[in-house]
Structure formats: structure tokens, C-alpha cells
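No value in this document is a laboratory result; all are computed from the given coordinates. The structure displayed is predicted, hence computed values, not measured ones. Cβ atoms are built from the backbone, for glycine too; each structure is taken alone.
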Structure I
Amino acid sequence: MLRIIALITMAVDHIGLIFFPEYFIFRIIGRLAFPLFAFGVAQGYFYTKNLSKYLQRILLLALISQPIFYLLINQENLNICFTLTLGLSAIYLYDKGKNWWVKVFGIISVLILGQWLNVEYGAYGILLILCFYIFRNNILLILVGSLLIFSQALLNYSQILNLFAIIPLFLVYYAKDERIKINRWIQYLFYPVHLLIIYIVFKLIN
């Protein structure tokens, strides 16, 4: 169920951004999307039988989606799938690092890379993904995640709407995730396809 909410709120966010930028309600609803995707990726790491293939699929999706993302939304950032890829890498380093300094140095390197590549949400997004993995099934998820979100919003006032991203923390912790099965290809292709549809409609009406 959480996956469906993530897809719907992401679509609402992008529709509002392109067609109704003056109505903040679309962007507020859209703030639910990224934390839910971050949670989904952290869960994916925990349950996947082949991390390499899982990582390759998300990276391929990132590469496929970037041209339409560039044309429609942002010409400065790399799309969210690159953030998810780096988030997975950070989880791997945290999980498999042989000692604490390898974990710390590796994760810091990933955070710096995310900032340098200018991925969506930057280091904050990568840390949130890692947070979902470290504090899965732990009430500290709400506390640590909220502090992270507050810090990001305070450091960048233009991102103040991201305070609404705290809501999904409660959804993830308290709501039962009824596993409604969604075809894998639908899950992966939804991102580039919905961007392409929005782009085509935008061009047709303009």
C-alpha cells in the first residue's frame, strides 16, 4: 500500500509543479513521496536476493529517466533514482564495512559524491535512506528522521515544505504495509513514463 501512495503522491507533486505551480497543496502532498521511496529502497536492500541486479536496475532507470527529467523538471540536478542508487551504496557500506572507519569513510565519500553530482535531495536524501535501514522497526526512526528533515529545512529555507516529509515517518512505523502486489515493470517504469506523459501534455497545451 505504501508503494502505491508513493507513486500517487509523486505524480501529484509533478503535476502540480508543471501545471499548477501557484497551488502549494500539490507540493505538500508530494512531500510524502520521497521518504516512502527511501523506505522502499531500504526494505529492498533487506529483502533482495541479488543486490547487484537490484542496484543495476535502479541505476539503469536513473539513466533512462534523466533526459526527460532534464527537459521537464530540472536542468541542474540528477534525478531521484541516482539518489536511491547512492542511498543503496551507503546502506551496503554500513552493512558490510569490516570496521567502523571503513563504514564512516565510505558513507562520507558517498555523501560527498551525492553533493558533487548534484543528485536530488543531495546528502540529506542519502542519509534519509540510510536512516530507514538503520532504524527499521525502531521508534528512533521517527526521532532521527524528524531531526534530519528539520535540519535540512532550516539550512535551506526554500525547502521549508519538506517539513511535511515527517508525516511518512509515522506511516512507515505505525501503518501496516499491506503488500498489494504491483507488477515489477509497472513499479520501475512508472517514474519515466509519467514524466514523459506530463511532458507531452505540457507541450500540447502550450
Structure II
Amino acid sequence: MIKNIVFDLGGVLIDWNPRYLFTKVFSKEDELDYFLTEVCSFEWNEEQDAGRSIEEANKYLADKYPQYRTQIRMYYERWPEMLGGILEENVRLLERLKELTKSRLFALTNWSAETFPLTLERFEFFGHFEGIVVSGEEKVKKPDDKIYRILYDRYHLAPEECIFIDDNLRNVKAAEVQGMHTIHFVNETDLESELEKRGLL
């Protein structure tokens, strides 16, 4: 029986995209693409999600790409400009779950410990969660099985009694190995319908 619903944040409840900032910085699309794939890449950002400091991250890239030193600093100096807001349909659903069901609600997110407080200040829906596990604070990120175990141990959860919702298939598959029920959230996913199928609404 599923008793606990575990949400990822970015891509499920929060619209976050570095392009929101850097389309203001680069006038040429090809340079923008290069910067976000080769310089401030997804892989580089994930190291901050795993606990690397912003100061260390900036120094690493500035030494490697000195021609982009200014833009590299912007990544975190202007980080709030990457937040596009909430995914309204899913946040409304979260609010319904809080009001109408007995399910316990949690979040498990890959996020820098230094930027996560900025997000907490901005979005009220965080108050709906009984607990939140942030990779940057734990210094381990999804899909490492350690971060899933942190969630279970801290809140006394059984994996088989949890359903995990994430937009990253890699993280979903890792959760399934742990024994969790899962929903891989993509643009066309009707999350309300998926939860109804499982008797959670």
C-alpha cells in the first residue's frame, strides 16, 4: 500500500532553466548553446548539487574558460533569474493532496545547498511537505542509492510504501531498484490521473 508521495522539485513543481537568464546575456544562439553545454554544463551544475561550493565551481570554470569568466560568475550571482515560476497544475495537485488525503508528502531534490534557501523563500508550497532532502546539504545526489536511504531513514519510510515522481528517468530507475513505486513525469504526463490510478486521490 502506498502511504507516502515523494516529489522531485525542478521539472515537476518548479520551472528552472538556465536559458531564462542567458538568453539575456548572449545575442547569438550558437554561443548560448555552447556556453550551456560545454562551459556551465548540466554535469558541472550537478557537482554543486552534490555539495561542491559555488566558489570552487566558479574558480574551476574560470581557470578553464577565462574568456567566459564574467558569464560564469553570473550563473550564481543572477541565479534567481533562472526560475520561471511554478508548474501550476502540479502545485495545485500538491495542495489538494495536502488537504484531501492521508498520504505523507516529501521532497527529494538535487539542488545546491547554497541556492536552495533562495527557493524556499520564494515558494509557499514548501510548507506542504513533512520533510525535504536536499542533495547539496547531504553531499550526495540522485541517482546514488545513499540519498534515497537518507530519505527512508530520516522519516522512517518503507520504500515499497512510497511513490516517487521525478522528471529524470535515471533517478526514477534508481528509485525502482530501491523498491519504490514511480512516475516518470514528462510534459504530457497527467499527474492527477496517474495518482488516481493508484488510489491516491
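When Rg and Dmax of the Cα atoms in Å is computed across structures I, II, the figure 17.7, 55 traces back to II.
Structures I, II were shown, and relative contact order in percent (Cα under 8 Å, 6 or more apart) at 26 was computed from I.
Looking across I, II, the calculation of helix-only ellipticity at 222 nm (-39500 (n - 2.57) for each DSSP H run of 4 or more, over all residues; to 500) that yields -12000 traces back to II. When P(r) over Cα pairs in 10 Å bins from 0, in percent, for residues 98-169 alone is computed for each of I, II, the one that comes out at 17, 51, 30, 2 is II.
Comparison across structures I, II (criterion: FRET efficiency 1/(1 + (r/R0)^6) of positions 34 and 138 (r between Cβ atoms, R0 = 30 Å, to 0.05)) gives the highest value for I.
Here Cα extents along the principal axes in Å, for residues 90-129 alone was derived from just one of the structures I, II, and that gives 34, 17, 15; the source is II.
When distance in nm of label points 7 Å out along Cα→Cβ at positions 66 and 186 is calculated, the result is 4.5; to which of the structures I, II does this value belong? Only structure II yields this read-out.
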